[in-house]
Structure P
Amino acid sequence: MTSNTFTVRNSGQRDAGPFRVSVVSASGTENFDFPGLAKGESQERTYNRPCGETREARADSLNQVSESDESNNIATHPGPDFC
């Protein structure tokens with residue numbers, strides 16, 4: 001297992017209410033619930049995955065937040081870079 005982090009940031013023009021970030025890989029999904037983020041605020045979380053797995057972090061995975069830009073909610077990272 002390797003420890004990794006992701007940062008979620010509210011780049012919108014207003015505060016965001018509660019939402020979930022899901023980290024998805026071949027070994028499963030781990031969910032992180034956030035109570036919300038103020039405009040411009042960011043928070044970081046840590047998760048563990050087997051070395052070599054590609055992982056994808058999906059912000060607002062339950063579509064709880066109304067957003068003007070939905071295209072920036074997914075980040076994919078190849079596993080070998082993290083070994």
Structure Q
Amino acid sequence: MARRSQKPAGIGSFALELAVYGAFVFAYFFLVLRFLGGWLKHSFDQNRIQYAVVALVLIVLQGAALEALTTRLLKWIRRRVD
């Protein structure tokens with residue numbers, strides 16, 4: 001019976017992490033669109049190689065930054081709950 005009580009906590013933790021990460025990705029998308037959208041469009045139209053490099057760098061930085069931010073936030077939440 002101990003295993004059954006752990007499953008919902010695992011599912012709840014996953015759901016919380018998914019919701020937090022989704023909110024961060026949503027905010028990140030609109031921040032990039034707002035602040036870099038015009039420049040990215042111009043770069044795409046004028047120099048596709050530069051655009052491709054910048055897009056790849058943004059993807060990697062987004063993944064690393066959002067993962068670190070989500071991990072820290074969830075650790076903080078778990079400490080407050082426990």
Structure R
Amino acid sequence: MKKISELLTKFNQLLKSGTETRQTTVLVINKYTQAGLDEKKIKIQNGIARISASPTVKSEIFIKREEILNELRKSLGSRAPKELR
């Protein structure tokens with residue numbers, strides 16, 4: 001029988017990986033766009049990164065989408081978002 005601390009450790013690791021994915025996504029987007037986004041503006045769910053920003057920033061992200069996604073794949077591997085919206 002597993003101890004509850006083991007289960008909580010696994011849950012904690014999942015939360016940390018989600019935070020790390022969001023942080024890396026923000027860093028890469030800011031690197032390519034100089035948008036100045038912060039973590040609160042990005043939500044990642046089901047492999048889709050949803051970005052809350054002005055239409056101008058979203059357009060710039062869309063233009064550089066392939067470069068951003070390639071960098072994320074290199075940095076995060078399978079945890080990288082598959083799409084930016």
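Here, each number is a calculation from the coordinates, and none is a lab measurement. Only a predicted model underlies this, so the values are computations on that prediction, with no experimental measurement involved.
Quick one: helix-only ellipticity at 222 nm (-39500 (n - 2.57) for each DSSP H run of 4 or more, over all residues; to 500) came out at -35500 when computed from one of P, Q, R, so which one is it? Walk me through the intermediate numbers first.
Values: P: 0; Q: -35500; R: -20000.
It traces back to Q.
Given that P(r) over Cα pairs in 5 Å bins from 0, in percent, for residues 20-59 alone, derived from a single structure, equals 6, 25, 37, 24, 8, 1, which label among P, Q, R identifies that structure?
On the way: P: 6, 19, 32, 20, 12, 7, 4; Q: 6, 24, 26, 22, 12, 7, 2, 0; R: 6, 25, 37, 24, 8, 1.
Only structure R yields this read-out.
Who wins on Cα Rg over 2.2 N^0.38 Å among P, Q, R, i.e. which is largest?
Numbers: P: 1.11; Q: 1.54; R: 1.24.
Top value of Cα Rg over 2.2 N^0.38 Å goes to structure Q.
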